[in-house]
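A.B. asks: See the structures that follow.
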Structure I
Amino acid sequence: MTSVFKRLLPLAAGLACALSLAVTAVSAQTLDAVRERGFLVCGSSNPLAGFAQQDANGRWSGFDVDLCRALAAAVFGNPDLIEFRAFRGEARFAPLQTGAVDVLMRNGAWTAGRDLRYGARYVTPSFFDGQGFLVPQSLSVVSAYELNNVSVCVVDTSDAVEALDDFFFSNQTSYTDVVYEDIADLIVAYRAGMCDVISASGRQLQAIRRELTDPSQHRILPERISKETLGPVVPGGDDQWFEIVRWTIFALITAEEVGVTSLNIDSLTAARSADVRRLLGVEGDFGTSLGLRASFMTDAIRAVGNYGELYDRHFGPQTGAAMLRGQNALWSNGGLLYAPPIR
């Protein structure tokens, strides 16, 4: 029996290997499916001002949408070959599992549970966030550490309430929580004077501030009292598609690092800098191994600009409710934004 078992082991191992390769071959087809369809289907977890919103004609715009346009440009050379969908809720993995979307540009915040349980993969951070504070200018504070004896509107979740408790306890200051069931209740209560301060994620505070009559009379304080990492999510099991999405995001970050913009990109093809030449596909060919053109990063940058341009477009002063880059500044400027070298 033992000798028979030993003879069967190599056969079983070979069969397992073959099955594994078959699964990989079957699952690694996102790029082919996107090309055959002729456009990218891209989504986010919910509409949110600055990130994804529709105008009166149904056209989508925002930070998430432009990341999708960059990916479409990387794949097709045309940023307009996308269909954008927003799925209400914090975490929507079923659309990925069923093939209803090719990528979610903003899903629930990156956690171990979401990364490991749902057959999906977080690609790389594209936006760093956390729980913060929105205050009226009349409160005359510029830092969360100045808050004391204030009432704070907050959504009634254990994480949000515990973060408040921990912050005010560690700061040895006092507050009163005013809890509500839904994020939409916070702005209503704040407008009515039911609380002095709103506490929610920075992205939610930014959307709330835009809805106020005069956003300039309200300030999002710079501190974050929790950490949330947001970024593209793709179906599990397709390494090629994972890398395509990842290096499209990295290209936008690298472009800001080396000074390549949507305005000067065409004048830099003769640049002497090796970093710039590799980014633009003039030196080396990093697209072929991904099944793309050598110019895929150039096409993405030309379509939407570098990360800084993208951020300024949707969260800059011209929006009337500017949001400081903070953690989303480049690593060289004190932020967390970082991309591996292209070499």
Structure II
Amino acid sequence: MTKSKAVRIRQHGGPEQMAIDEVEVGEPGAGEIRIRHRAVGLNFIDVYHRTGLYQLPMPAALGMEGAGVVEAVGPGVTHLKPGDRAAYASQPPGSYCELRVMPAKTVCKLPDAIDFDTGAAMMLKGLTAQYLLKRTLPQGGLKEGDFVLFHAAAGGVGLIACQWARAMGLQLIGTAGSDAKCQLAREHGAAHVINYAKEDFLARVKDITGGRGVKVVYDSVGKDTWDKSLDCLQPFGLMASFGNASGPVPPFAPGILGPKGSIYMTRQTLFTHIATREATQEMADDLFRAVTGGQVKIRIDQRYPLAQVQQAHRDLEARKTTGCTILTL
């Protein structure tokens, strides 16, 4: 057994519930690896786990992505070997630590051209942008010149999506809560930006699109943007919900979708898309190509030592962060 520092919670609640424990880490079993982290990614899903919006059995580990060096592999693992540089977005939670044993199927070999900090920051957010823009599509798909609306465009997923959408020839309309964040989204490829703290984003979307609306809305905000987002859609458009930063969307009657243009609605999660080794690798390869080819640059705006994880969560919840955030080890 090897000792490792690891963040744990013993009950759901605020950032103060997170404590750093010393835990024992053993050998990987069948289909598992042991990885020593060099950096760990911070994501809003970590807040959902901590608060109990997404329930975890107690005591619980936190963290869904990281990058480091593989120390050992268990029986049946053939795509990785000891000494490999690797990165992942994965269930179950537990990346907020120095060392862990975990399932190997969603761990990918990290290209030499991508450093550990970038690897830790990009996997969950980059794979999320990948499945949204490439796999979560409106009727007829997306074509060059099409308008899409992306909320929280200055966040980690948003800044990646802005760049990727530009590379695809899409007209991404990005929303954010300040002029500075809107400027950041514009610098990263958003064709249009809306400060929803100052402007009615529905009215602006209609103005930008000549009254037609957008083909798809990608929404990780939830409750606060839901109703107007539906009205931003063209007939047969797609409302793609993938988060609840402002709180969960209240129950609604499906009948409202018809009068609004026979629109579609889906609630997506990354872990459905990366349920198999093959799908994970295919999506990761697409992301790696975008990053190493320069179409997507991973912006890391905040770095916190693992010991400051409580402050990192406070800043994330207070919307003080932009781009990606990592915990350093």
Structure III
Amino acid sequence: MEQSPEDYAGRKALATFAGGCFWCIEAPFEGVNGVISVISGYSGGKEKNPTYGDVSNGKTSHREAVQITFDPDVISYSELLDIFWQQFDPTDEGGSFYDRGFQYSSAVFYHNNQQKEVAEASIKRLEKAKIFDKPIVTPLIKYGNFYPAEDYHQDYYKKNPTEYYAYRKGSGRDAFIAAHWPDKLEEKYKKPSDAELKKKLTKLQYAVTMHEETERAFANEYNDNKEEGIYVCVVSGAPLFSSKDKYESYSGWPSFTKPIDARLIDKPVDSSFGMTRVEVRSKLGNSHLGHVFNDGPNPTNLRYCMNSAAMRFVPKKDMEKEGYGAWLWVLD
């Protein structure tokens, strides 16, 4: 829990997920911009104030879970789900890796009908893309309660890193994730030196990415692009946005409802020009991309307004040969 939600001045919403060991579901959301706090706990059962001993031994009707407080003006529920699905095996109804039993089974506890609809659509997309060899069995359950776990469970990955990472590896969780999702992207997509960037980029690309300039509306490369493919960071090459999530915002710049993975971007608050805006940056390229606004369409209600000069478009037909085959599923 990095920040008290009570002290946060912006809008707040809740997301509650279960995916086996709560230590392993809490950690991936920590440090993601727009996430205010992440708490490990117990959810879905009828018993009040359950203890770890009772839950972990299967003596209650609760699951280990995490509750995320987030700012929906900065990150959407859909983006949180995208991160969640990449942390566990949603085809296992008997537990999670070597933690067996109902208490370690997965669930999405939706807080309203919109979250339910977004989760249903998310599952359908994963099923269509055939990410997993077996059907997804993670149930969608109307949220009822959440009880924070004991203090020593909070931020366990920070307090006990050796035990935490040994547990992840020993349980088989890390191997499963690596077999189904792209990993170690920070090793593959690195920012070149400034001298290399000046040779590699055009003057406009360098000005936009390194000095936060803005290209002209309606007079940029990708505003009208309707071809299938993905948009990658022009600095690092990291994947950023899918044409599936691109829409016509009539702003004059390419606009998207969400990124491919919220963990690959940073969203610092920009207070320049006498207004408060949320800047969008490529995390691995440490480069300016654009801004995100809360006037977008469903399912996220966000508009990621990007500079074409900050990105490179990779057509679907070229993704495999350019090393982006692992992201072909985002176009389904």
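All of the numbers you see were taken from the coordinates with simple rules; none came from a lab. All of these numbers come straight from a predicted model, not from anything done at the bench. Cβ atoms are built from the backbone, for glycine too; each structure is taken alone.
A.B. asks: Here volume of the Cα convex hull per residue in Å³ was calculated and came to 125; which of the structures I, II, III was it taken from? Could the numbers behind the result be given before it?
C.D. replies: On the way: I: 184; II: 125; III: 141.
That value comes from structure II.
A.B. asks: Name the one structure among I, II, III that distance in nm of label points 7 Å out along Cα→Cβ at positions 136 and 248 of 1.7 was derived from. Don't skip to the end; give the middle numbers.
C.D. replies: Numbers: I: 4.4; II: 1.7; III: 3.0.
It must be structure II, since only it matches.
A.B. asks: As an exercise: helix-only ellipticity at 222 nm (-39500 (n - 2.57) for each DSSP H run of 4 or more, over all residues; to 500), calculated from one structure in I, II, III, equals -6500. Which structure is it?
C.D. replies: For helix-only ellipticity at 222 nm (-39500 (n - 2.57) for each DSSP H run of 4 or more, over all residues; to 500), the value -6500 is produced by structure III.
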